[in-house]
1. When distance in nm of label points 7 Å out along Cα→Cβ at positions 21 and 45 is calculated for each of the structures P, Q, which structure yields the highest value?
2. Please state which of the structures P, Q yields 18.1 when mean count of other Cβ atoms within 10 Å over residues 77-84 is computed from it.
3. Identify which of structures P, Q gives the largest calculated value of distance in nm of label points 7 Å out along Cα→Cβ at positions 5 and 109.
4. Of the structures P, Q, report the one carrying the highest value of mean count of other Cβ atoms within 10 Å over residues 37-44.
5. Who wins on mean projected area of the Cα convex hull in nm² among P, Q, i.e. which is largest?
6. Compute mean count of other Cβ atoms within 10 Å over residues 117-124 for each of P, Q and report the one that scores greatest.
7. Starting from the value 18.2: which structure in P, Q was mean count of other Cβ atoms within 10 Å over residues 85-92 calculated from?
8. For which of P, Q does helix-only ellipticity at 222 nm (-39500 (n - 2.57) for each DSSP H run of 4 or more, over all residues; to 500), calculated from the coordinates, equal -4500?
Structure P
Amino acid sequence: MSLPENFQYHKKFQIGSFQVDPSGKLRIRSLADILQEIAWEHADSGDFGRKLLENNQMWVLSRFEFRIQKMPLWGKHVEVYTGGRGVDKLFAFREFLVQDEDGNELARAMSSWLLVHTQTKRILRPEQVLPEELFDPTLKPRWQPEKINLEGVLIAQDSIKVRYSDLDLYNHVNNTSYIRWIEDMLGELGLDINYLNINYLGECMLGDEVNLSLFEATNHFYFKGEVGGKTMITAIISK
């Protein structure tokens, strides 16, 4: 089967009742769950996913940018495509495309990843493990999630404690849990998310008290999560 735009892997998903918000639309956190799942499946198909653990290596998500046209509704089927988009310095890039059953684009996302040694935390060069046929290191992504510089007026604050359900395979807060915190804060203000760019800057652990802040600027909202005064996550969200 020929895939669009040189994507390398695809899968069909049905939107479940547990994945939607009160309006029946897919939550952005649930969208991130779907993208994370297909990324793992693609990585495993090329032996650079879970098998990295045997070599004390892991992928760490650095940035994640979502461009949403329209969220699918409960019960609908979507086609999700993913593929490697090359390497820039120490970052490896993965792109995603989500289409409805008629081939209309619903969402697109780009992610950047670091390859890290699980014991020493040393950053490794991604071409050490990436199979070239799936993740050509000579390629460069068409676009990259950018570094976020916070600005705006503080409009909301909250504090949460990292719970067991927030953790991933590595006992760190899962990247989608951070997205849930953002979605909750925006949703309680009655705001939808059509664009989201996240910078993951640190690791939150079980029991951490995370201070969340939301800022409003002219055309965007900015989000920050801190633990003990250290910034762990920043995000920019469109109105």
Structure Q
Amino acid sequence: MTQKPPILVLRHEVCSSLGLLERLLEEQEITVQYLNTSQGEVLAKPLSDYSHLIILGGAISAYQSEQYPFLKYEFKLVEKAIAQQIPTIGICLGSQVLAHVLGGTVYRGESGREAGWCVLEKTEAASIDPIFKDFPQQFKVFESHQDTFTIPPECVHLVLSHTYPNQAFRYRDYVWALQFHPEIDDQVLIDCADVIRQELIDSQIEDTTIEQLIAEASYYAPFTAPLADTIMRNFLQVKSKALAPL
């Protein structure tokens, strides 16, 4: 049997993972390679060796590249992936990296932090989007952010919330930015508890605790898991135009 090409995942917090998004990859025996860019790791193989690219979240901001120089390397890597038409998804900070690379503006939102399980809504364009077409009109997923972005040129607005309208967009037919976290379950929160606890402190949120979020995740994860499966199933159907021959 021919081995399937791996998926590349850029990781900003070593505690983070694909969580619920990894279930379908395990079923299909697709390998995941994490690249810890925040730890100075750089890609040793050509991007064309990977079928898809996923950019995870993190506690920093996409506009802090002077403070965190590894972001400059990441911007170039993402630019190359887009130029090679490698199917890409960015989650939270990953979505902001995509917004920056594609010409949008990433900035600190004025409506406070969205933290916890929030109701989101599809735009009309999402009803025919390759990723979101199978989603319900409204759905509840995990959020943990205060930064937001403008929708870059040539991009399609897909998802909104009452607090921050720009929750997801698509560039052409192979790049998606998701401000929310479809991968979150209780185990992902447990693994990154220290990071999230510090985010709550920094945002001066006193009515929400990491323990509360973990308990809520145990309840909501069974409802979120099918959405994560839908995202990954539809994402895998988008084929790379740069994939190296096996």
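Since every read-out is calculated from the coordinates, none of them should be taken as a lab result. Remember, it's a predicted structure, so these values are computed and weren't measured experimentally. Cβ atoms are built from the backbone, for glycine too; each structure is taken alone.
1. On the way: P: 3.1; Q: 1.9.
By distance in nm of label points 7 Å out along Cα→Cβ at positions 21 and 45, the leading structure of P, Q is P.
2. Values: P: 20.6; Q: 18.1.
Matching structure: Q.
3. On the way: P: 1.4; Q: 3.4.
Top value of distance in nm of label points 7 Å out along Cα→Cβ at positions 5 and 109, among P, Q, belongs to structure Q.
4. On the way: P: 17.2; Q: 13.2.
Looking at the calculated values, the largest one is P.
5. Details: P: 13.2; Q: 12.5.
For this comparison of mean projected area of the Cα convex hull in nm², the top structure is P.
6. Values: P: 11.2; Q: 16.4.
Ranking P, Q on mean count of other Cβ atoms within 10 Å over residues 117-124, first place is Q.
7. The value was obtained from structure P.
8. Numbers: P: -4500; Q: -9000.
Answer for the origin of the read-out: P.
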